[in-house]
Structure P
Amino acid sequence: MMNKIVIGILALLLVVCGGFGYYAYTLSGQIDYLSGQLEIYHQEQAAGIKSISDELGVFKGETRAKTSELESNLMTRIDTARSTLQGELNLTRNSIDTLESDLNKTASRVVTLEDDMHNLTGLSHSVINAHEVYQKVRQATVRISNGEGTIGSGFILDNEAHVVTAFHVVENISRIYVILPNGKVSRATTVGTCKYSDIAVLKLDTTPSIEPPPLADSNRIKIGEPLVAIGHPFDLTDSLTAGIVSQLNRFVEIQKNTGSQWVANLIQFDAAANFGNSGCPLINSGGEIIGLVIARVDPDEGDGIYYAVSANKVNRVVAGIITQGAYDYPRIGINISNLTPNMAKDTGLESVNGVRVVTVTADSPAAMVGIKKGDIILKIDGTPIRDVAALTSYVGEYKSPGEPTKLSLLRGEASLERSFTMGSMPE
């Protein structure tokens, strides 16, 4: 029984071993088959890779060739463009040089034309068409009356019915009448006055339809320039006289009915101005007002010399009067005199340009900064001073109360500077 069991087990083991052997044989065959297939796949892949590599090599070669060709073509085009641009640039430079030459020639011609125009302008200013100027300005000149007769002249300032005349004309008149060029009469009230400039501004009760003449820049006036005065002397109407500018920036003591007054910024001229001309306009060849006639030299002292307040001074004072009702006149607080040759020699000066301080008003701006009698003023605000008229004209035309001012002085051998705030003239 045991032998049968053993034999059965052995037979079973033999069968199992045979099965395993067969399976191992079969698996080995399959492995060999798969190995062969894998080898074939590797060979195919290698061939494919080699083919792709070869194609890439060919492509790279073609690409390099095309790139080189493109670079060559691009460089050729760049060289061509550079050459073309250089040629155009050279042409442009030549054109610019030609234009610069033409511009220089044109500028030279312009300068020549300006000189010619200046000469023509100077020539036109050396003569005056008195009748033409008279026709331009006569409509704006008026008569100032006290109700009985003409006591002075004036002119229409603007389109707001303001009339400018001399202060001394209306100083003592209680009722002021203004007679217009067409003969109509208008009452007038005093807007304000400045006795230091001998200027008054009136306001008409009615507004006339009259075009006011322009005020000139009196800094451009030249000695010898022709002029006319249109006024109403001797109770006449629209009387015209002609002459020339004989001096500028005069500082003169003007005699009035109530006394005398020193007035600066005066134009000296020789066109006849008599009683009734006071307040009339002084006019240049272009029909512009260059001054306001205020006085004449006393016949006992001379004849043929007359004075007018400059247009710039008139404009400055009138603007202050219209806006404020009065003009605040500037003051340093000194009395001065012109230098004599002996004074210049004693102080070591090479010329008589400058002014000498005669007195200093107490509590004035000059006194507060230590200006003393005997000091010699050479400059104001850096502007050289020639004489009394120059200093007073500068103050009157360019300075206002409250403005900083600097005087350059000579005291003995010492050069000094004194800065102060410009004061005001007393009422």
Structure Q
Amino acid sequence: MKVLFYNHTAQVSGAERVMLMILNRLDRERYELLVACPAGGDLLSAVEEAGVASVPVHELRARFTWRIDRLAVYLRSFVRTVREARAVVAQHEPDLIHANSVRAGLVMSVATTGLGVPVLWHVHDILPRHPLSTAVRLCAFASSRNRVVAVSQAAADAFRGQFLRAARRRVNIEVIHNAVEAERFDLEPFAALRIRRELSLTDSQFVVGAIGQITSRKGQLGLIEAFARVRKELPTAVLLIAGKPLFNRDDEYLRVLKQRIEQLQLSSHVQFLGARGDVPALMRACDLLVVNSLEEPFALVVLEGLASGTPVAATDVGGTPEMITHGKNGWLVPPGDEEGLASAILRLSRNSGLRAQLSDCGKEMVRERFTPSRYMRALGKTYRCISESKFQLRKKGMEVEG
């Protein structure tokens, strides 16, 4: 079975990391793999390191916006990308296209019109409320060639929207939760100690970590405001922010974060670490991992925090409650509630027994429910169903011709 993976961006974030896990674990004797993605970022080199053939394409520059002038620019990019994608499909003739985002699904569904190639939309996004979202949904469900897989029930519900929610039984969206390679987080204790020494942190300091893309959706500014409250009662606390800006105006957001830290006189208590290649060890070096996202389809960083044994406090948004049961294996706080987040951090800092309980339950839950083997079995079953459906459609077509 020849599978063409298409990713609309060159950068590596959560969706791309899931795709790379799939590429590394698919049986190469059963599947012939090809990836189409833009050059200029980290993704193409990661694909090549996985030993998968690739073809470079232009990056799709299209976003949900209310500005008409930007819509015109995005439309031109979309048309160019569709033409290029159609040429790739025509040349390589895949049996299945795995489109690794909503935008990728939209591109490939339009690009393959009349070609009869099944398209798997892998929904890693919470589809926003926007007039264009209705058009996206109609495109996804207009053809029997398309199959939709969402990373969480929250992402699936948002993709249906109000318009299609009443037709839930007929508008089928499969949910396959993301997975994490838990063995990556089984580190010796000295790994965490090494990180703390590297960052000049003492054993007595309470270390709060925030790991992920620097962008407003991840809520780092709100975390900084909450941390300022924490510092008043816990003067030795330290905040580590790891990650880098990837898209749009995220560089501007990073500057805002640094300016706010200076205004709050927190410069000696907050460290920006940039992108890190030692995330498992960094997580283990933290006493608490905070995921303060305003929106989150199904955050890999939450799974990774749970797998590392670091207690996780996260906002009660999107797919996060599908991983965390409040007070059992993690701690949930309302989004946008800086006072509530500060209270949660202080409570957890003062209760080592509670942190140990969350740590133990979190590790056990990840190893039971979110393993790569479970993930690949579910995805393999989906691939087989798509292949069988394609065969049946071809068979019916032959019968009609006969």
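Please treat every number below as a calculation from the coordinates, not as lab data. Being a predicted model, the structure only gives us computed values, none of them experimental. Cβ atoms are built from the backbone, for glycine too; each structure is taken alone.
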- Item | Which of P, Q leads on distance in nm of label points 7 Å out along Cα→Cβ at positions 336 and 368, largest value | Q
- Task: Assuming 22.4 is Kirkwood radius over Cα pairs in Å as calculated from a single structure, say which of P, Q it is.
- Result: Q
- Consider the structures P, Q: one of them gives 10.0 for mean count of other Cβ atoms within 10 Å over residues 48-55 as calculated from the coordinates. Say which. P
